[in-house]
Structure 1
Amino acid sequence: MPKGYLDDYQVAKWQEFLEVERTKLFKDEYKMICGIHADVFAHPYHEPCTCSPKRIKEWIAQINKVYENRNSN
């Protein structure tokens, strides 16, 4: 899959993720974010340390940007 592209399955998973208001991530959500980010941004799968939410929040924002750009075309 080319860098910067969400496939239909990822779009559906991301839509589900965005529909739920949350104050924390469950482990399966965290792993989904890591997997989608690795796929979309063409890097090896990696789980950032959960001791600080900064990196995962950045990844969520980056995936959101790709998601929004896909839906605006």
Structure 2
Amino acid sequence: MTLDQLKALHEALLSARYNGVLSIKAGDKWITYKSDAELRAALSSLDTEIARLSGKPRARSIRTVCGKGL
């Protein structure tokens, strides 16, 4: 898929997720997701692929956890 097609699919998935819909039309076929978690995973995958095709480095996060040691 081209970068423009991926961005269009990403917008369609975001719109569907915000509207609470689990089915979208991509091109000439329908895609139905089983849950919001599956839809979120698809969005994450699209974000990664769009970043790769755009030449942007992958976003990374560092999580720190601390406790009192009790």
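Every number in this text was worked out from the coordinates using simple rules, so none of it is lab data. In this text, all values refer to a predicted model and were calculated from it rather than measured experimentally. Cβ atoms are built from the backbone, for glycine too; each structure is taken alone.
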- Query: Out of 1, 2, which one gives 2.5 for distance in nm of label points 7 Å out along Cα→Cβ at positions 20 and 44 as computed from the coordinates?
  - Reply: 2
- Taking helix-only ellipticity at 222 nm (-39500 (n - 2.57) for each DSSP H run of 4 or more, over all residues; to 500) from the coordinates of each of 1, 2, which one would give -17500? 2
- Message: If distance in nm of label points 7 Å out along Cα→Cβ at positions 4 and 60 computes to 2.5, which of 1, 2 did it come from?
- Response: 1
- Message: On relative contact order in percent (Cα under 8 Å, 6 or more apart), which of the structures labelled 1, 2 is highest?
- Response: 1
- log10 I(q)/I(0) by the Debye sum over Cα atoms at q = 0.18, 0.20, 0.24 Å⁻¹ gets -0.68, -0.85, -1.23 when computed on, of labels 1, 2, structure 1
